[in-house]
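Below: a set of structures, written as structure tokens.
Taken together, the values in this text are just the output of simple stated rules run on the coordinates, not laboratory data. Because the structure is predicted, anything quoted here is derived from the model rather than measured. Cβ atoms are built from the backbone, for glycine too; each structure is taken alone.
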Structure 1
Amino acid sequence: MSKIVKLKKGFDINLAGKAEKRISDSSQPETFALKPTNFVGMLRPKLLVAEGDNVKAGTPVLYNKMQEDIMYCSPVSGEIVEVKRGAKRKILEIKILADKEIEYEVFPSHNVSEIYNLSKEDAQSIMLKGGVWPNLIQRPYGIVANEADTPKAIFISAFDTHPLAADTAYTLKGQDEAFQAGINILKKFTEGRIHLNHDLDGEVSTIFANVQNVQDNKISGAHPAGNVGVQIHHIDPMNKGEVAWTISPYGVTQIGKLFLEGKYDASKLVALTGSEVETPQYYSTYTGACINKMIDGNIKQDHVRYISGNVLTGEKIESNGYLNFYDNSVTVIPEGDYEEAFGWILPTKNKVSFHKAFGLLSFMNKANKEYVVDTNVHGEKRAFVMTGAFEKVVPMDIYFDYLFKAILAEDFDNIEALGIYELIEEDVAICEFIDVSKHDLQSILREGLTLIQTS
């Protein structure tokens, strides 16, 4: 039975630089990269290729020694031109010089009736070899799903409330058949429900309308209402010992294409957004694309930060950096490497602030005002202040102040009791944004998850 959830807590950050719904005619970048660091918990990646090797789209490039059956595949065809390593020879990037015309590895293709008749074992084998399994993320811990588990349910958020997020329906326009095929495959992996969660205040796109084998739920509220973790909390909460899987709508369509077309299709629409972009718009490219072609001649100034993803959870990259595996947007905002005397107390209407005491006139701004923000955190780390503000912006029944302190104290009993199994980094990113103590709360949470997972 469908559920309607109306959330009263949350905080929207309305930034300037939303992407217009049009696709640039920019040429494809020359290089693409697969980054093991994009996959949480991949501690022992093993290379299957070497510099100079030629690969096709869908050729296995590496695997995790802890999950040897899951293949991580090349998004494009071409030559492996560099394996970039860091300290202790840690693999950072596998760079691929792309062909002008993409060639694909051939996997078994199926029509709709054949997909229905496939066994779970056969479907799993194709997914593991075909590069689409890493789209499945396990709760708890936010790691790539264990193929040996049977999740109690699978959750899909059909909308994204992060600042400047790409429009999910627009990026998947015309891929209705692939989305349904992906759902039909996923249904083989759980005896529970597949929850497809929509924005109650928005119009349901055609790609998500009349989808079979799902339970449609509707969620309303400010960010983080679009976070799948918040949705799980209100629809079917996690308990200790339970496993649920989450997957993005893009991941569902990628699974569907693998079975319908017999190829690993890593093509995607990527939104270039942010106040420092001359023409924010969408780009048709592939997973792991170098962003240099997107930003060429399209940035207002030089002193900016490039972020793969959004401003809350994204990763800083260089102007010739690469799009992360799970991201479908690039955000460009000003660097904030400056000091501002009394910046917290000077009257202003140009700062986005949850705390009305900061930027004294900011609370008088209209709700639809768009802000230009930079990377300045406006302060330094200080003692952990118990404000109770975190509980006002995250609509989950969790005492975040106490949870973070329990993690810092490595208090295993309280870490579990205070609800860490329901969280990953994106769920507390808004807490980090409003934190007056300037702590890296996402990193702290990951430390807690690692403690619990390895204990």
Structure 2
Amino acid sequence: MKPATADDLAHLVGALELAPPAALQEALRDAGTTVDAAAFGQALVRREMVTGFQLERLLKGERRGYFYGRAKLLYQIGAGSFARVYRAIHRDTGGILAVKVLRSRYSNDPDKCRAFRHEGEMGQLLRHPNIVAIDDVGEESGTSYITMEFVEGQTLRELVKIRGALDLPRALDVIAQLAAGLEYAHRRGVTHRDLKASNVIVSSTGEAKLVDFGLAGVDESGDGALGRIDQPRTIDYAALEKLTGMKDDAVRSDIYFLGTIAYLVVAGASPLKETRDRNERADPQRYRGVVPLADRCPELPKDVVDLVSRMINLDPLERWQTAADVRRRAESIIARRNGGEGGEAPAETAVAQKGSLMLVESSPKAQQVLREFFSKLGYRVLITENPQRALTRFASTPPPADCLVLSTHSLGGDAVAAFNTLTTDPFLAAVPAVLLLGSKQADLAGAARSDGRRRVVQMPVQTDDMTRVLRDLVAGSA
């Protein structure tokens, strides 16, 4: 029943536990019982006791759809053909969440509900900085839902639509981040099957995160050009695999569509015609008619063109074979552009006399000094600013470098914490590492846990001493 009076609405809000009883009664006293439900509702919105989204439902007399698990919906932030997405608040912690709710038209479809929940549960197993984390999967009043990490930012599609092509350093960073997230998922047997720019969220701090793992809809045509589809994936994936003769080529199809995202961020336009028409999306010409990146953007460096072009090669055997391959090549290009590898030489020709190091340091000035120092010792140097991202890289196989070097110069205790994680995480136990303490940071040494594979070094240090430390660590891990 729709509430007609302020008292009716206050009773409904209280019964649904959308607002504290005391605050609700105070608002009712201030408004007066003669006010109608709509006017009182607007007063509650002004007091931030309910949201406009909640009020719209309340005035219709809706008693469901406000809570999913411990999440209270605030307002809708996105919608697709399969589900709607809401910003929500955790009832216990007050933390902000995103909640994906299966559309009501699918609530009576056991297969859709089962697929939605199964893939959500699979997503719960993925914990990576470049994948939006799923927290809870459940059902409320007959409707399936998934609660997940809320990322303050915008989709990559929106970002490029507003700004055009990203500047090259940022574009390469986004590509490397997404490849790292995809690599992590593939190692755990999870493919995405719906990679596109609208399924990438770029946070306000620059982190790129993949979303909607495994939630691609199943092509239900069962006929036509694509034939029967046995694996859940979008029609785009099915069309590509039909064209290339590689059925259910999950990993390399993910790499192809990651390549379309990479093309978008460096060129400002998608390599594929963007359309909602199913027939056009299934047309092989959509894939055969891609404008070569070198023609569209002749100013791009050759190594960047080669990176992206190989991702979208129509021959699956000529494509990058793993996301790890893509991530390593992108990081190598980033390192060379930062001055560590000397110009545009292909990665295969970059010869490291003694091995490679990954340096974790956020200060550009300190990065340059340390890069020059280790390069003179004969090591190839990769750089990242984020200790957690470095740990994620070293949890992969093969590792990105022979040794991890964590600098406390600008990272302080964060570098120490990452260094200590190496001794407690079984996936990182074999990683050789050096913790570099600044000349005035000797006090951090007491918090660091060193062992046979991990050494603490106080700067400044003699080149012979550092050479000896690295030689022992790298040799000991071989």
**Prompt:** Among the shown structures 1, 2, from which was the value 19 of relative contact order in percent (Cα under 8 Å, 6 or more apart) calculated?
**Reply:** 1
**Request:** Have a look at 1, 2 and say which one yields 148 for volume of the Cα convex hull per residue in Å³, as calculated.
**Result:** 1
**Complete:** If you rank structures 1, 2 by distance in nm of label points 7 Å out along Cα→Cβ at positions 118 and 206, the highest one is 2
**Test item: helix-only ellipticity at 222 nm (-39500 (n - 2.57) for each DSSP H run of 4 or more, over all residues; to 500) calculated as -6000, pick one of 1, 2** = 1
**Request:** Output the label of whichever structure in 1, 2 has the greatest value of distance in nm of label points 7 Å out along Cα→Cβ at positions 238 and 310.
**Result:** 2
